[in-house]
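A.B. asks: Right after this note come the structures.
Laboratory data are not the source of any read-out in this text; all were calculated from the coordinates shown. The model shown is predicted, which means the values in this text are computed figures rather than measured ones. Cβ atoms are built from the backbone, for glycine too; each structure is taken alone.
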Structure 1
Amino acid sequence: MAEQELKNRVAVITGAGRSIGRAIALELASAGCAVVVNVRKNRAEAEEVVKAIEGQGGRGLVAIADVTDAPAVNAMAQAALKKFGRIDYLINNAALRQEKHIEEMTFEDWRYITGVILDGAFHCVKACLEAIKASDAGSIINVGGLSGTLGASDRAHVVTAKAGIAGFTRALARELAPHKITVNTLVPAMLAKPGKPNEMPDHPIYRPVLGRAALPGDMAPAVRFLLGPGARYMTGQTININGGTYFG
């Protein structure tokens, strides 16, 4: 992988204060990309990520915005353009998870989860699209979920939203191809519990053949590749980083 292959590019990453989003932010910064670190409300987390980016010589911007709030998302995009002058990449990573039996699930529960995962991705694409179209290497990555393919009990809203993200990717890949924008879905594995990297999550659908749970850093290099010059002929694809939990 070429050093600084994303130099002078700008990425907006939602849900970037922790876990996979944070790992992606640091990975892209190491590739030379300026990073807009979005969080819903935890400014301290975002500031810590930006401090880490700047500590390695990169450029970052804290962006507080609830992705379900279209005006707030629009303001985030405008702040990115004001500071960096461009947006080349959007990584729709923000998500919520909740377990509840379908008999007990209210419509408010349903909308709470799907609102962040699906509506949030929609708002972010709408806000950033004109800037991405102006790039000569524009790309959107939507972060899916293992349950969106395998299903999961007590997570009808999460499963539906994550499956919908893959459909959103395929729709955008076709529609935005004339603008040379690539759109792909990254599907991460279930993560190890914080502080317990060697402990396998106790979940009936999660049996990776590589014998360990995933770490946030396992996902970030794939995002770097998908945004880079070596992946300009990849679009509409679902990239599974799951340790061999399933093949396909």
Structure 2
Amino acid sequence: MKNKILIVDDENGARESLKNILSKYFSEEVEVVGTANNIADAEEMINTLKPELVFLDIEMPNGGGFDLLVRFEEFPFNVIFVTAYDQYAIKAIKFSALDYLLKPVDIDELEKAIQKHNIEKSKQRNEKEKVKALIENIKAESHKRQVAIPYGNSLILIPLKNIVRCESDGNYTIFYRTEGRKVVASRTLGDFEDMFSGDNFFRVHRSHLINLEHLVKYVKGEGGYVLMSDESKAEVSRRKKPEFLSFLNQRPS
């Protein structure tokens, strides 16, 4: 069965371009049931047309994509944001385990997003939890943000301040938390290094990303190692050592 799609964007060219791409390259998978150029019309169309997937622009006059989402208590549809480059909004989206596409939309990235939607749909994951996390992350100060980790059919929300360190395990990442429990995320350590950029995290080794708020001390050696607040240790690679020491020296005491 085809996925019913609604496109919400105030730019006529953007709406038509995405609609044409979907019709041309993904006609066997999707059906565009409507387009809207404002959140009032979008809300009405969602309620009447019951789309399974909404492509949603972030910035629009008279209310943007986030303003539309807060109007819903339940989310029987998935959301893929479509936006021009907006670092703050994109970071909040990533933290909340939601998807986004940059304008102009790349066909390969669009295909990946649709495939991911199909997987999420088959697992019946709760979109409501993701959207709730997004709204909270948009409002929160940086140190109060939470990262959403898909777990089974739900999400685990971990405040940044509660992450001691992250450790690579192939294509997975292990989160070590202040509560002592570990959580495994199905994303690479590099993904989280990028996501946590600017949030006082440092990748000391190809296998270790640490939260500097939980750094107890650095022990010198060929590369050395760090001791964290949970008494765990993480090796510092020789390649990362000079950059890490320079970073520590620049931190306010």
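A.B. asks: If relative contact order in percent (Cα under 8 Å, 6 or more apart) is calculated from each of 1, 2, which structure is the one that comes out at 10?
C.D. replies: Considering all the candidates, the number was obtained from 2.
A.B. asks: If you rank structures 1, 2 by mean count of other Cβ atoms within 10 Å over residues 131-138, which sits at the top with the largest value?
C.D. replies: Comparing 1, 2, the top value of mean count of other Cβ atoms within 10 Å over residues 131-138 belongs to 2.
A.B. asks: Quick check: 1.0 is what I get for distance in nm of label points 7 Å out along Cα→Cβ at positions 27 and 139, calculated from one of 1, 2. Which structure matches?
C.D. replies: 1
A.B. asks: Let me ask another. Out of 1, 2, choose the structure whose coordinates give helix-only ellipticity at 222 nm (-39500 (n - 2.57) for each DSSP H run of 4 or more, over all residues; to 500) equal to -12500 when calculated. If you can, show how the numbers build up before the last one.
C.D. replies: Numbers: 1: -12500; 2: -10000.
Considering all the candidates, the number was obtained from 1.
A.B. asks: Which one of 1, 2 has semi-axes √(5λ) of the Cα gyration tensor in Å, for residues 155-234 alone, as calculated from the coordinates, equal to 19, 14, 12?
C.D. replies: Answer for the origin of the read-out: 2.
A.B. asks: If Kirkwood radius over Cα pairs in Å is calculated from each of 1, 2, which structure is the one that comes out at 19.8?
C.D. replies: Clearly, the read-out refers to 2.
A.B. asks: When FRET efficiency 1/(1 + (r/R0)^6) of positions 19 and 211 (r between Cβ atoms, R0 = 35 Å, to 0.05) is calculated for each of the structures 1, 2, which structure yields the highest value?
C.D. replies: The structure with the largest value is 1.
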